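Novice: The next part holds the structures, each set out as C-alpha cells.
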Structure 1
C-alpha cells in the first residue's frame, strides 16, 4: 500500500501517482514529493532507497519496529522516528503508532508498519496550511508531521489530566471500591510511563530540526517549528507533573486504606468491650456461691443496673474519643 503527492510551488498538482514516477519529479525544480509506504519490506524500500540514496542503517530502522523517537543525520538525508498516541477513555489504555520518515531536499518518505497512524489526519493538516508555509519545501511537510504527532501527545495528556483529577475526587468519597480504584490507578500509571517514553525524546528531535546547519528550515518556517518546540516542552513538563501526581494519589490511597482500617479496628474493639460488660456481670452473678441479693429479686435488679451503667459509661467514653 502506498500514497503519493506532488507539490509544485506550494500547490498540490497530483496525488496517488505511480511510485515509479517519483524519480522524474524530484529532478524537476520547485517540486516537492511525498511518498507513503504502509507495511513495507526490504524489497519495497529497495527501489526508493536507490533513487534517493537512503542509508542502509536508516532503511533497516524503518523496517524494524519499536525504535526510540529520534532523528539521525546522514549525508544525503535525515531519518526521523516518532509516535502518535491515542487514549481509550474507558480503559485508560494508551495506544502508540510508529512512523518513520526519510527527509531529503525535496522529498518526504514516510514508512508505517500498520494503519494505526492516521495519515488522513496528517494530509488534512497539510491541506489546511497557509500558502506561506506550503511554499517552504520539505519543511512544510515535516512541520505538518511533527505538529500532528505532538498534538496527539497533547490530547492524550489532557485526557489523562482529566482522568487523574477525577481519580483525586474519588479518593475521599464515602463509598470507594478499592479494587476499581487500584486498577484505574495502575492503568493510568502504565499509560503515563508509555507516554513519557515517546514524549520526552521529542525535545531532542525538534531541537535538532531547529539547527540552522541542517538547512531544513528558513525564516518563514522558523516560527512554526519554534511553536512545535514550545508544545513539546509543555508536553514534557506536563507528563512529568502528572507522573508525580499519580504517584501521590497511589500513596494517598494506601494511607487512606490504612486509616480506614484503623478506624474499623477501633470501632470493633470498642463494641467488643461494651459486649464484654454484660458477659462479665452475668458471669459473676452466675456463680454458685452466696452474694448480696443471692436468691432475691434485688440481686436481679442490681445486676441489670450494673450492666446498663457500665455499658452507658463505656459508650460515652468511646464516643468522646471518636472510636464509635
Structure 2
C-alpha cells in the first residue's frame, strides 16, 4: 500500500477487520456493474492520517467528480485530525490536556465530548476518555522497555479518571483536577470517518466505503445494489477468517487485545478498564455494527471492557446496534440480529 506521495506505508494497528471492499474487492465491484460505462469505476485512495492508513472507495459514473470529492474528503478529515489528535501540540485536545481549558471550542470537539459522555453513562464508566493518565503508566511497557505499573501507581492515576471531570459550558471546555488528561483514541477516529462520509455524500456520492484502522462506514452499495462485504479475522496468529457479513449504510468498528499487547499471553494490553486501571480480562476482540462509526468505535471499546456476556446484553438493548464478540478462549458470542453470510 502507498500514500498519495507514493511512499510505502504499513497498515494500521487495528487490522482485525479484513476489508473486502478495498483492494481486491474493488476489482469485484468493477465486475458487478461497471463494464461498458464510460469513465465509470470505483475511485480508491489511501493516505496516512490519525496514525493509521485511511482507505476510501467511491463508486460513481463521473470519475473526475469522484476524484475531487475524495480530495475534499481527505482535506476535511485532515482538518479534524488537527483538532482532535492528542499527539499534535497545537490541537484542541492537546491544549485541553496542557491547560485544562479550551475557550471557543470547535463544534467537532464539543460533539465528540458529548458523545463520549453519553457512552460513559451507558456503560457505568467502563468507557472513559479521561483514562489517559493510566495509559501513560503503561507507556514504557508498550514499547517493551519497562515493567507493568504498580498497583499503587495505578491507584494514584485513577484518582484523575472520571468522565465528570470534563465540563462543557457553552463553547468552553474545562478539565480538572490538575493532571487530568483525555484521549479520543477510542472514539475520535470513528468520528473523523463519519465526517468523511458526510463530505462524500454532500458531493453527491452515497455509494462509498471509508475505513481507517478498522473503523469503517459502508455507505450505499458497491454497485447494482450489492452491499459491501466485511470479514472478521481471528484475533490470534494463524486463525483464519472467523465470519463475514454484508453492510449497507452501516458503520463497523473492532477493538482487540492483540492490537497492543503488553504480554505474550495477551492478558495485559491497551484496552484498560477505567474503573480498575487494569486490562479488560475476558474479551479477545469485539466487533460492533452501529449507525455511525463514532458510536461503533466507542461501543467496541466499551464491550471489550464489559466482557462478552454483559457486552452482548448491552448491545441487545440497542435496536440499532449488533455485536460479534470473541472471548479469551476464542468462544464466539453474537447478538441475535448479527447476520452472517
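All of the numbers you see were taken from the coordinates with simple rules; none came from a lab. Computed from a predicted structure; not experimentally measured. Cβ atoms are built from the backbone, for glycine too; each structure is taken alone.
Novice: Supply the structure label, taken from 1, 2, corresponding to Rg and Dmax of the Cα atoms in Å, for residues 126-301 alone with the calculated value 33.0, 112.
Specialist: 1
Novice: Also: When you work out percent of Cα pairs over 29 Å apart for each of the structures 1, 2, which one comes out largest?
Specialist: Working: 1: 55; 2: 38.
Answer by largest value of percent of Cα pairs over 29 Å apart: 1.
Novice: Let me ask something else about it. I have 0.25 for FRET efficiency 1/(1 + (r/R0)^6) of positions 102 and 238 (r between Cβ atoms, R0 = 25 Å, to 0.05), calculated from one of the structures 1, 2. Which structure is it?
Specialist: Label of the source structure: 1.
Novice: Can you spot which of 1, 2 the value -20000 was calculated from, given it is helix-only ellipticity at 222 nm (-39500 (n - 2.57) for each DSSP H run of 4 or more, over all residues; to 500)? List each step's numbers first, then the result.
Specialist: Values: 1: -20000; 2: -10000.
Label of the source structure: 1.
Novice: While we're here: If distance in nm of label points 7 Å out along Cα→Cβ at positions 166 and 190 computes to 1.3, which of 1, 2 did it come from?
Specialist: Details: 1: 1.8; 2: 1.3.
Source structure: 2.
Novice: Let me ask you something else. Out of 1, 2, which has the highest value for relative contact order in percent (Cα under 8 Å, 6 or more apart)? All intermediate terms of the calculation are to be shown ahead of the outcome.
Specialist: Details: 1: 14; 2: 17.
Biggest value here belongs to 2.
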